[in-house]
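Engineer: What follows is a set of structures for review.
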Structure I
């Protein structure tokens, strides 16, 4: 070893670990034991934690990749610094997002064996010159088992590595191998609404291969790799996109990347993907304003100060730059055609103001049918309020009656424009057993007809139910006439089946039989499968049964059914159950007392009185419940805000103060509970759009018909949902 390196190691080694706890070590090692790497080669490292006191410490294993400037836990230092740079030093701030599904993660205990965290050094350090480097890691992954919220900073041991000179032939071969994976036509594109083929293991293997290929292109840092990053950005496999975006931000060949982006924007058959727009916007801002300064701390006051003094002024200065980029994108539309034109319009419509300019909106609607299904789905769901218009009716009819995965949402949106056009499509789909194909499992798409029953569909509804089709039981409960009862009873007796929606149907047509059937089935039978659609199958007989089943110790589902679908008769039953839960406390009852309060004070079928608030407050067992009651009471003060729901799943029509109402009829019923002359204000999102204007008109007419006052909104109304 060179004497210079020996002296440096002796001088720095004590300082490197000076702040570490004495009873735990942190070793930095390469994953495969190698210490020599080519320029542009992926360098996999391991942080190895080992403690002499088992169980005292734990390690956070999440956030092991970095695609944005701020890393949650880790920082790497390479010496000498001259040839090593932070590849994301000037990219936008923020941290790498991490999707958590299921239970929140917990740190891994450090017991006898080492706890190992795998990372790619290239995401923190890019070696732009060959040579020998000494790498150390600073991390805040370590916590004590007793206080997992408090991080303990640690510095690792040093790892010496050698970076060999660039090898163009090797780099070209690596790029070709990665491109073969990223060109895979079977991989889902970004945001596509579809199920992946193959087993879970096969899907995971494909995902890992895709991410590995994208990392390869990101880390190579060659002119050809920069162009490949652009080639697959937006149109390559979805799991590759985070790495591709980070590669665009970190490549030293930024000029080549920008040239490739501008070529793609100008090409007639290449869509202007959202990623193109944002990348060109970022580069234009960086060129003229420099990078946005990061926050020195994540505390509440520091964050607010940074927003006020740094972020907002930067964004204000960036507005004319962003407008120039938008203008260049718009000018490029003249050369686009077919699907490329439609997708480009969709990107520009979503990149500007809340409501797109009329020419962009009209052009997008005219080309809506040419959009890829995933993009079309966005504009039928979250994007719909900004572009909704009667001009969309023809394409909505085509989608709703066809075989597209968009047909459920198209039917929902068609119902907003022309309810009469929905009827023949819905009837035909039920007859053909074409029930649900929506990615959100939009159960209400075929439940929108105003008919109380559809006797002409009894046979089809029973057929679909007996074939165990998804949610056919809910459709039967909604539309079947009493004439279908014999067939339904025979089937459930033969199969020993208990379906919540089917029991709701039986309570509607033969309450005595339904009650007896429920008693015979006992704990094996639940009425809770109608959650989300409680307003549709609810009947007086079913409500009485639910009230009889209201058990304070374990009544979550029954409580919600009565809250969202019950009549005023349910209020006293819910109050009584909450009082019983207070008088006979159990751990479950205490933790859910605020849910009882919400059910009683925000029920769709009644208006709580001042006495109800007092009784609920007296029944609260926790401070959180008492705080919730105070909040709900304040939301009952006039004027009450009315906010129409713009979300993609139509399980809510609007909220009135603290009340969330499923349908227009529930809305009308709720208004009838208020005294005449009560005052309301409208907080309608997208007020400049057709959707906003129609909802404003519709709600205003509803309020006036109910004898209510419509007043101006307060200075700070709640945001549109």
Structure II
């Protein structure tokens, strides 16, 4: 491409040209136009100049072999090695007609450069204003190499300075190799968001065939935008998505994601039903301090998610939900009202459990002082709920009930001793249910009052601690002295709940639990203080267990070990280590004292190198139920994720591996590499889905070109919706 050399030449002539004027060159001024040339002639209002001509007018400088200027209208014709210098812009051409006042005109065989570092060449340019050009056949790039790493060419284009280049019949070339063609393309020039097509993502999937994802970004306004996407799978079908984002100054904000997939008719077997996905999160501030929140995460096919969603975690989700609620908190009170539907699918049983709340209302008060140190709290709620398997809803046999609850609490905290904290509380629970379980008859639509009272005593302490001074190096700054503090906090609590009133008539899908228990444990905290800074917690280690005094009425009533109901819960322990360095550790483990086995184990270890050049993470999750080994499934999975930046090679690497240890097989693995090739980024992604019905691998490649973002397909897992 010649534009870089021509632009540099034009700037050179502008800066140094007058120093090299020959002895015969003349200088003339006509009104406020100054012309340097080897020869000049004035005929009435026309000025003709030839030979190394330079024209200066306001902030315009023009170089050419010949010019013809009308000093009255300021129309100029320049021919031969034309170079025009404007603020932040240089253009060279073979021929140019221009009005110096309006800066409108035409350039033929033009090459130019504008900020920010956009180089272009065109057969013709019609300069409609100082910021809007119309191009004929043209090409442009933001690369400055003699042979650009990439460039767009088009049949025609419009250029708006500091805003965009829009092209018709655009072809992207990388190292002069055509990559793809688009009927219309809009390339943003400014630093702000701009409407236009994103760079497509192309690839191949072992099962789904050739893949293409194309996105269009729409900068609707400063506070809202949208991305429209199209995903094509050669062997399966086509899908379209819309992501709409908005934010308003009154606290209203949200994001909506809509997606619809149309399956092709297969050569063998029936055509699958088309699939859709709806995800929406909305937050809004209402009058009088209320806040409204709505959230929808729904789809018509969990199988579609499993087979098409390219985010490993999201593809294994088997939940649908939709809810809306209003909340408000003030002083010691809070209010909330919610309506929602929640569904959990069990693919092995081809059934789902559905829960509905229409509505659920809560009004609570917290620690209102009666007299020091006695406090009063309460919680109250009204719930209209339904629950059951999806097939029960079809026959109207799902659980239905309306319940009104009131729970007042008196609490008496004690903290007069610095190393000891105690809390005493007395609560009552009164509830009314709209339906009753009548022995020998079944469920009847008759109201029932029930309730219980509870007493709880908790104590933390005696708290013990010790401090160590880690002296600074000899001769070092005393302000850099480090101190360690080890805190030991034992805790114990006793809770007594009375039996329920009318317990045999309570209609509930969950069963009744009575918490008569003793809980105890020990927490360790290690804090570090460096110099004059605030102390921070570096390590936390805890262990806890509970003992049920009435196990036959507790949640343990559903478990048996050697024919007996366990009284002790599993010993729960955790360790969190967060030093100032790159390594961190988060570990949890449950130990079953009856089966003498670790029933739950989770470890998360991360190494993040300062500066972001290297990171590595490990997550290991293991679970087994020692009471129901043949019914409840066990899990033993490990995930390793990592990334590295290699500046010397201009490469970024990312990897993700998920392995099922118990079944000795891979579930999912992926890797990506980004190569920063001067003004061009090349990204390649490889994913292997072992967990799908038919294991498949998928390869995709995308490019980053200056100000144009990359297309990310809706199913690419760019973000996990909460």
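We did not get these values from a lab; they are worked out from the coordinates using the rules stated. Computed from a predicted structure; not experimentally measured. Cβ atoms are built from the backbone, for glycine too; each structure is taken alone.
Engineer: The value 49, 31, 15 for semi-axes √(5λ) of the Cα gyration tensor in Å, for residues 265-608 alone was derived from one model only; which of I, II is it?
Structural biologist: Attributed to the structure labelled I.
Engineer: In addition: helix-only ellipticity at 222 nm (-39500 (n - 2.57) for each DSSP H run of 4 or more, over all residues; to 500) was computed and gave -1000; which structure, I, II, did it come from?
Structural biologist: Derived from the structure labelled II.
Engineer: Now a separate question. Quick check: 12, 31, 30, 17, 8, 2, 0 is what I get for P(r) over Cα pairs in 20 Å bins from 0, in percent, calculated from one of I, II. Which structure matches?
Structural biologist: Attributed to the structure labelled II.
Engineer: Using distance in nm of label points 7 Å out along Cα→Cβ at positions 105 and 217 for the comparison, can you identify which of I, II gives the largest number?
Structural biologist: II
Engineer: So if we calculate mean count of other Cβ atoms within 10 Å over residues 177-184 for every structure here (I, II), which label has the highest result?
Structural biologist: Once mean count of other Cβ atoms within 10 Å over residues 177-184 is worked out for each structure, I has the highest.
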